[in-house]
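Each reported figure results from applying straightforward, stated rules to the coordinates on display, with no laboratory input. Please read all numbers here as calculations on a predicted model, not as lab measurements. Cβ atoms are built from the backbone, for glycine too; each structure is taken alone.
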Structure I
Amino acid sequence: MDQKHIINATVENQPAVLSRIVGLFSGRGYNIETLNVGPCADPRFSRMTITVPGDEHVLEQVLKQLNKLVDVVKVVDLTEEKHIERELVLVEVGAPKQKRPEVLEIADVFHAEIVGVRETTVTMQFVGREDEVDDFLRLLRPYTIVNLARSGLLAVLKGD
């Protein structure tokens with residue numbers, strides 16, 4: 001059975017590193033479900049959080065191939081490790097005056113931040129685990145989602 005694997009790769013912060021890594025995945029027919037890249041505490045390096053669907057064979061091949069790339073410093077499979085993960089979502093929802101209290105109540109329950117209000121819409125920001133983001137969006141769907149942007153997963157190992 002396929003599962004979603006969470007991989008953190010520390011890479012040199014150099015031009016074309018992202019292109020080479022994405023090319024590695026596409027060239028072998030592996031899917032990237034989400035991908036986030038940003039600088040580490042040491043600006044010479046960036047951290048990539050990649051979620052990859054597939055079985056253990058896919059995971060093994062992805063890890064081997066990533067470790068072969070010169071620009072890759074370290075690869076960690078976080079899937080079974082203690083880690084912290086978060087995702088950001090910005091969502092604009094139809095919220096005419098008569099429905100606005102219901103939409104704001106959902107935002108309150110999830111501790112979402114209201115970042116924009118227009119005559120017929122409300123835009124919210126929510127940060128949580130992927131399952132929490134899914135639940136938040138599921139409750140908002142009946143109010144017509146006008147615009148939506150999800151960051152994809154960010155994850156780090158949990159400290160001792």
Structure II
Amino acid sequence: MTPEEVLNKNRQTVADILNTLLADEFILYTQTRNAHWNITGPNFRELHAFFEEQYEMLDKMVDDVAERVRAIGHFAIGTITEFSKLTQIDEKPELSTPKDAITTLLSAHETIIHNIRKQLNTVAAKYGDATSADFITGIMEHHEKMAWMLRSYL
């Protein structure tokens with residue numbers, strides 16, 4: 001393979017990794033909106049506002065991940081079918097109680113954090129894309145903070 005062919009193959013692999021992350025981000029965004037819409041209980045007002053704050057951050061992250069895929073020359077996935085096929089997050093439709101919502105969302109954040117950690121060195125070292133590795137490190141930092149905030153409610 002020529003150096004250009006190797007570069008193109010590496011970029012495609014990184015785009016595939018990022019598209020899987022995009023699917024996870026979108027599913028978590030949707031779950032967080034679900035929690036925002038359907039939360040009940042004595043802390044309704046506080047949790048309703050908290051989940052809104054989180055889904056707004058996730059909305060930005062979804063956009064950022066999709067734009068990173070485009071920046072490396074590939075297309076971002078964008079259909080529910082693609083998101084559902086690639087996601088590594090288990091969906092739970094019932095998120096109306098505070099404990100269910102918080103533990104479900106926390107689990108999704110932890111899944112994303114775990115998966116990013118598995119990919120970081122691969123993206124940087126094996127595929128030679130330090131910029132994408134740095135980008136997903138930043139995404140991971142956001143998830144770590146969001147998970148910490150969720151944990152504080154348990």
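Compute FRET efficiency 1/(1 + (r/R0)^6) of positions 70 and 142 (r between Cβ atoms, R0 = 30 Å, to 0.05) for each of I, II and report the one that scores greatest.
Working: I: 0.05; II: 0.90.
Looking at the calculated values, the largest one is II.
When you work out mean count of other Cβ atoms within 10 Å over residues 102-109 for each of the structures I, II, which one comes out largest?
II
Using mean count of other Cβ atoms within 10 Å over residues 30-37, single out the structure from I, II with the greatest value. Present the calculation step by step, with values, prior to reporting the outcome.
Details: I: 15.5; II: 20.8.
That would be structure II.
Could you tell me which structure in I, II was used to calculate Cα extents along the principal axes in Å as 58, 38, 36?
On the way: I: 58, 38, 36; II: 63, 28, 21.
Going through each structure in turn, the value belongs to I.
Given a computed value of -8500 for helix-only ellipticity at 222 nm (-39500 (n - 2.57) for each DSSP H run of 4 or more, over all residues; to 500), which structure among I, II does it belong to? Display every interim value, and only then the final one.
On the way: I: -8500; II: -26500.
Structure of origin is I.
Kindly point out which one of I, II the value 2.9 was derived from, the read-out being distance in nm of label points 7 Å out along Cα→Cβ at positions 46 and 126. Don't jump to the answer; show the numbers that get you there.
Details: I: 2.9; II: 4.4.
Source structure: I.
For structures I, II, calculate mean count of other Cβ atoms within 10 Å over residues 6-13 and state which one comes out highest.
Structure I gives the largest value of mean count of other Cβ atoms within 10 Å over residues 6-13 among I, II.
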